[in-house]
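> What follows is a set of structures for review.
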Structure I
Amino acid sequence: MKRFHFGLQKVLVLREYREQETKLELGRAIGALTQIEQRIQDLAAERIRIGHEQCSTGRGTAEIVAFDRYVQRLESAKNRLLEDAAQAKRKVEEDREVYLAASRDRKIIDKIREHQEEEYRQFQLGEETKMLDEVGSSRIQQRAREER
């Protein structure tokens with residue numbers, strides 16, 4: 001039996017490679033977004049810690065001013081991180097769309113391959129059946145000649 005040959009195998013390999021690359025890019029973008037979100041949470045925890053510390057009694061004017069400046073710095077850092085997070089979310093969505101398109105392209109070639117492979121199997125099965133029928137009918141004819 002002859003082996004199945006898919007004419008678009010090289011295209012399929014390229015599409016699989018592209019899909020894998022876009023999947024890695026999407027993973028990197030999600031990782032960057034996760035890091036930014038973690039830093040935002042860390043800043044929020046620091047802000048809460050500073051708020052509790054600021055409420056303790058016995059603080060001088062200079063310490064209160066320093067606390068306020070530190071809180072302002074934390075707030076501006078949070079605002080920058082929120083902007084970065086918005087950009088990172090856009091990047092994740094763009095990369096997700098690219099990945100989905102690459103995946104869709106690969107799946108199309110996969111479906112074509114599966115369809116051609118099934119046609120090939122059906123053809124081979126038909127050929128085997130014909131061959132077995134010929135062998136069977138030749139044996140029947142041979143027995144009939146022997147009986148005469």
Structure II
Amino acid sequence: MSDFAGSYDHSLDGKGRVIIPAAFRDQLGENFTVGLSPDGNVIALYPYEEWEKSTQWMQRLHPMDKQGNAYKRLILGSAYTGNSMDLQGRVLLPAKLRIKFNLTKDIIFLGATDHLEIWDAALYNSEQEKAFDGREALLDYLHETYK
């Protein structure tokens with residue numbers, strides 16, 4: 001299992017490429033998937049092994065499970081497999097995903113344990129402020145839910 005942690009400010013270039021932070025390159029590997037985060041709220045990069053675990057899990061969904069299959073179509077339909085970095089450590093983020101998440105220039109790479117998330121910088125900073133301001137309620141929730 002990967003252990004992605006930390007956050008890094010980066011920028012998209014005019015062609016929609018981004019430089020993968022050096023700290024994440026080895027963990028990400030040479031064959032990775034660009035798609036949605038598990039909650040579908042941001043772009044995510046998955047190392048090959050982690051993507052395989054996700055797709056294996058989705059294969060267990062019952063074919064008549066409408067909600068489960070809607071989620072599966074959302075995640076798999078937004079996935080771009082077989083990606084690799086160029087010699088400068090760049091990867092092209094698909095235009096569909098850049099548009100869906102309003103990515104223009106300033107972005108944040110966020111380590112999310114088994115995958116990387118790519119956030120619009122302004123949105124990420126806003127969400128972090130909310131989380132910081134509500135940290136006591138978040139801790140109470142975690143304590144109650146995961147006793």
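> Just checking, which of I, II has the largest value of volume of the Cα convex hull per residue in Å³, for residues 11-50 alone?
II
> For the read-out relative contact order in percent (Cα under 8 Å, 6 or more apart), a value of 35 was computed from one structure; give its label from I, II. Write out the running numbers ahead of the final one.
Details: I: 46; II: 35.
This value belongs to structure II.
> Comparing mean count of other Cβ atoms within 10 Å over residues 35-42 across structures I, II, which is largest?
Numbers: I: 14.5; II: 17.0.
Between I, II, the highest calculated value is found for II.
> Name the one structure among I, II that log10 I(q)/I(0) by the Debye sum over Cα atoms at q = 0.12, 0.14, 0.19 Å⁻¹ of -0.77, -0.86, -1.08 was derived from.
Values: I: -0.77, -0.86, -1.08; II: -0.55, -0.74, -1.21.
Working through the options, I get structure I.
> For helix-only ellipticity at 222 nm (-39500 (n - 2.57) for each DSSP H run of 4 or more, over all residues; to 500), the calculated result is -34000, so let me know which of I, II that is. Don't skip to the answer; put the middle values down first.
Values: I: -34000; II: -12000.
Here the read-out was taken from I.
> When distance in nm of label points 7 Å out along Cα→Cβ at positions 3 and 43 is calculated for each of the structures I, II, which structure yields the highest value?
On the way: I: 5.8; II: 2.8.
With respect to distance in nm of label points 7 Å out along Cα→Cβ at positions 3 and 43, the highest-scoring structure among I, II is I.
> Comparing distance in nm of label points 7 Å out along Cα→Cβ at positions 59 and 99 across I, II, which structure shows the greatest value? Let's see the in-between values first.
On the way: I: 4.4; II: 3.3.
By distance in nm of label points 7 Å out along Cα→Cβ at positions 59 and 99, the leading structure of I, II is I.
> Output the label of whichever structure in I, II has the greatest value of distance in nm of label points 7 Å out along Cα→Cβ at positions 83 and 139. Provide the component values of the computation, followed by the final result.
On the way: I: 8.5; II: 3.6.
Largest calculated value belongs to I.
Each reported figure results from applying straightforward, stated rules to the coordinates on display, with no laboratory input. Since the structure is predicted, the reported quantities are computational estimates derived from the model, not experimental observations. Cβ atoms are built from the backbone, for glycine too; each structure is taken alone.
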